[in-house]
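A.B. asks: In the part that follows, the structures are each spelled out as structure tokens.
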Structure I
Amino acid sequence: MSLIIPNSLSQFLTNLNFTSTPAVICFTLMVVFMLNLIFILKPSPEIFLLDFACYKPPSSLACTKEMVLKRLRLYGDFSEESLEFMKKTLETLGSGESTYLPEGLVREPPEMSTEEARKEAEMVMFGAVDELLAKTGVKGEEIGIVVVNCSSFKVVPSLSSMIVNRYKLREGVLSYNLGGMGCSAGLLAIGMAKNLLKVG
């Protein structure tokens, strides 16, 4: 077997003997390497966050951390260990002294139902989307992708469907609803939106 040192890629391909297994493997690996190199070096489009909105509930739903813990003790069926964990979570979560509870949990006695959870989701989602659309001037028919994330609440119709219907988004809108994945779903939703925007 002689060693061939080609002057160019075309000469190399002409001289390549495709009947030998090592030559085929070498050529395949070279093609895979070149495609990976092209993919890595190709500049990907940049995605920018133009604006955002955070929903702020009415002041009637504001309460302190102590009030939250008191209500959990009074109306919840939690062990002391669970309550200690929740207290520690509240302290390290980043919530200020004045945080908010859902309307159903502020009532005496609290009303915890799927309907109340849906009302809370609508209040937060629609409040944030209303504010964002007002700030940006974007119209519903101009929106092409909707990605909604809620770590624990899953409902039918989905939260993303509720947004699509409420704001009369165009017929071909890409609508994704991520739920039941815990806290990491927020990062997954951002990554998904970023990838969808790159492709679209």
Structure II
Amino acid sequence: MLVSTSILSADFLNLERDILQLEAAGADFIHIDIMDGVFVSNVTWGSSTVKAIRKLTSLPLDVHLMIDKPERLLDSYLETKADIIIIHPESTKVLRKTLLKIKSFGVKAGVALKLETSVDSIQHCLDLLDVVLFLTCDEGFGGQTFHPPTLEKIAQVAKWRNEKELSYLIEVDGGINPKTCRDCKEAGADIAVAGSYVFNNRMKSAIQELQSI
């Protein structure tokens, strides 16, 4: 499994230190959750922070926009040189248009699904997707419990990928540990977003354990 390490579990006053440690520990991506306090109740960073992180590391930046009407601020995030930008179908009325704009800048485009969101909401844009991100716990905060019913949704989107001969990656975020990571892998997932598990254990060995699944 590829591992996208979430800095939502990092020390916000020592982000540089923690990101460099994640890079040294062998993380595959840095996962950055952008929250606006509107679409979700928490607030984190903005595009200027993503720009600063881009200067700090050569790891691919996996940017998850948990914001209302992402098309309003999209230009500022496209300027950050992020590698992946993920948006929510619930957050915009112009989903295909926004995904097309992301891809036109040479950035990988993804959609994220909350626990309660049906996979049917993204069927019309599967052809545009590089990543499908499943939130496997309640959104907005780190360190929460994995929600097993999401596995059925992961399996459905993996089935569509095979049937339609598409190549998007399936990413999971929330309550990830070796057991839940293995369950997600068996359902069809390719990338695990891990925050608490990585930061609460020996970083390198935790990342390697997830990668070995």
Structure III
Amino acid sequence: MSATGPFTVGERVQLTDAKGRHYTLVLTAGAEFHTHRGSIAHDAVIGLEQGSVVKSSNGALFLVLRPLLVDYVMSMPRGPQVIYPKDTAQIVHEGDIFPGARVLEAGAGSGALTLSLLRAVGPDGRVTSYEQRADHAEHARRNVSTFHGGQPPDNWQLIISDLADSELPDGSFDRAVLDMLAPWEVLDSVSRLVVAGGVLIV
């Protein structure tokens, strides 16, 4: 997701009305967004800068911004249970997820935690997510890709497999986060994959 510049087709934006209610939409040329306070043409938003104000067909004003990560997580399509921002913040903090870290995630779910891990490690870090269920993996892939402009980020690898079967080299990760039903079943793999002195969050 772009952080600067004018809004473009295919970008997710957030409209906020005078009462602070949020509406999220993906900009599509020729489309209209309908609300009880009138409609807004997507074409009226495309090309505007962040922080612009648009007027609905009924004269209501809406502030247009790019969604924050927390806004996106709270509005993105649900599949598997989502880890909400308060818990994600604690995981990132207590896991000491730092810029440039190599993070192992087991249980990609809907991709909410994945997004926060990617934000924390930055472009020089890497997140590798294991997910056993193909349907959950696809859900996570869609949500993560949508937030990143339609494509999964280059520093994210999603592996559809049991972490216990991992063939990655020893010491591949600095941190590990296990969001799965039976984390004790993969501890042998985690102990091999995480560097000495690394951090495990369960």
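What follows draws every value from the coordinates through simple rules; no lab data is involved. In this text the structure is predicted, and so the values were computed from the model without any measurement. Cβ atoms are built from the backbone, for glycine too; each structure is taken alone.
A.B. asks: On distance in nm of label points 7 Å out along Cα→Cβ at positions 42 and 90, which of the structures labelled I, II, III is highest? Could the numbers behind the result be given before it?
C.D. replies: Working: I: 5.2; II: 1.5; III: 3.9.
By distance in nm of label points 7 Å out along Cα→Cβ at positions 42 and 90, the leading structure of I, II, III is I.
A.B. asks: Match the computed value -9500 of helix-only ellipticity at 222 nm (-39500 (n - 2.57) for each DSSP H run of 4 or more, over all residues; to 500) to one of the structures I, II, III, and report its label.
C.D. replies: II
A.B. asks: Another one. For which of I, II, III does percent of Cα pairs over 20 Å apart, calculated from the coordinates, equal 72? Write down the numbers at each step before the final one.
C.D. replies: Values: I: 72; II: 53; III: 59.
Label of the originating structure: I.
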